[in-house]
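Next up: the structures, one after another.
Here, each number is a calculation from the coordinates, and none is a lab measurement. Bear in mind that the values here come from a model prediction, so they are computed numbers and not experimental data. Cβ atoms are built from the backbone, for glycine too; each structure is taken alone.
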Structure 1
């Protein structure tokens with residue numbers, strides 16, 4: 001009898017305040033997937049669907065999710081609301097848009113009160129949000145640490161070439 005495959009355990013919960021944010025937010029999920037880290041994306045707004053945010057945090061605790069990423073633009077209170085309801089590591093991903101092109105989101109995310117930390121990455125810094133989550137997880141999961149080592153080696157190799165080698169690769173495409 002064939003063994004039934006189970007879905008990998010979700011280690012990172014990615015919450016975003018609006019479906020409009022998904023083009024940037026999927027880059028977080030894709031980077032985590034490249035590292036072999038299971039994640040899920042949930043659209044839940046700190047302002048429009050606050051109960052959905054709290055219900056997700058409760059479920060994340062029950063399902064042993066390890067890191068939460070809050071992605072939001074404009075007022076960007078999502079990561080702070082998450083951090084106020086959990087002791088899990090929370091990463092804030094401020095998103096561009098609005099009249100201040102993401103500066104308002106950055107300031108709302110990074111300026112947290114003492115005792116409610118949110119690790120904040122650059123505006124639209126989806127890859128860095130994923131990489132920070134992976135680094136946190138690597139403290140507990142050696143296979144993620146190995147995946148990060150391999151990714152770093154690939155990135156170094158990409159830059160460890162001459163300009164002519166890089167140009168040759170561009171013209172081959």
Structure 2
């Protein structure tokens with residue numbers, strides 16, 4: 001007990017030396033506890049709950065960011081696949097167009113060849129008709145010349161019947177030679 005008494009005396013000595021007023025110290029301690037309780041109840045709890053809410057929002061934002069990053073990667077992958085499909089489709093379309101163009105060119109060449117053959121055939125026919133016409137005119141001209149020559153050789157005028165007969169005979173001779 002003596003140690004307890006000595007501690008009490010030492011505490012009393014220190015309190016007297018520093019001028020501690022015990023009733024004031026107790027009142028200030030009670031006031032401190034009341035203010036601490038009020039701050040805890042109304043301010044500190046709200047601050048803690050706000051901090052927890054913010055931590056939760058940050059965690060949710062990070063989760064959303066990860067989810068968005070995954071969605072973005074998936075979207076980029078789909079976009080890349082779509083571009084590849086579009087490229088293949090475009091190549092296929094170009095290839096089909098080239099095949100159709102070649103077929104069209106061949107068709108046009110064949111049509112032009114047929115038209116050229118038709119033109120050549122018509123030209124040959126026209127040439128044959130023109131040759132026949134020229135030959136007929138030449139026969140008539142030759143017959144006229146034969147008659148004229150015969151008339152001059154015979155020094156006499158031929159009648160119309162004689163002329164017709166000589167013309168027909170000349171034409172017949174010419175037909176036999178052709």
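Match the computed value -33500 of helix-only ellipticity at 222 nm (-39500 (n - 2.57) for each DSSP H run of 4 or more, over all residues; to 500) to one of the structures 1, 2, and report its label. Answer by label: 2. Looking across 1, 2, the calculation of P(r) over Cα pairs in 5 Å bins from 0, in percent that yields 2, 5, 5, 5, 4, 4, 3, 4, 3, 3, 3, 3, 3, 3, 3, 3, 3, 3, 3, 2, 2, 2, 2, 2, 2, 2, 2, 2, 2, 2, 2, 2, 1, 2, 2, 2, 1, 1, 1, 0 traces back to 2. One of 1, 2 was used to compute mean count of other Cβ atoms within 10 Å over residues 30-37, and the result was 18.0. Which label is that? Computed on structure 1. Between structures 1, 2, the greatest calculated value of relative contact order in percent (Cα under 8 Å, 6 or more apart) is seen in 1. Computed over structures 1, 2, FRET efficiency 1/(1 + (r/R0)^6) of positions 14 and 78 (r between Cβ atoms, R0 = 30 Å, to 0.05) reaches its largest value in 1.
Please state which of the structures 1, 2 yields 10.1 when mean count of other Cβ atoms within 10 Å over residues 70-77 is computed from it. Structure 2 accounts for this read-out. Upon calculation of distance in nm of label points 7 Å out along Cα→Cβ at positions 22 and 126 from the atomic coordinates, which of the structures 1, 2 produces 1.2? Attributed to the structure labelled 1.
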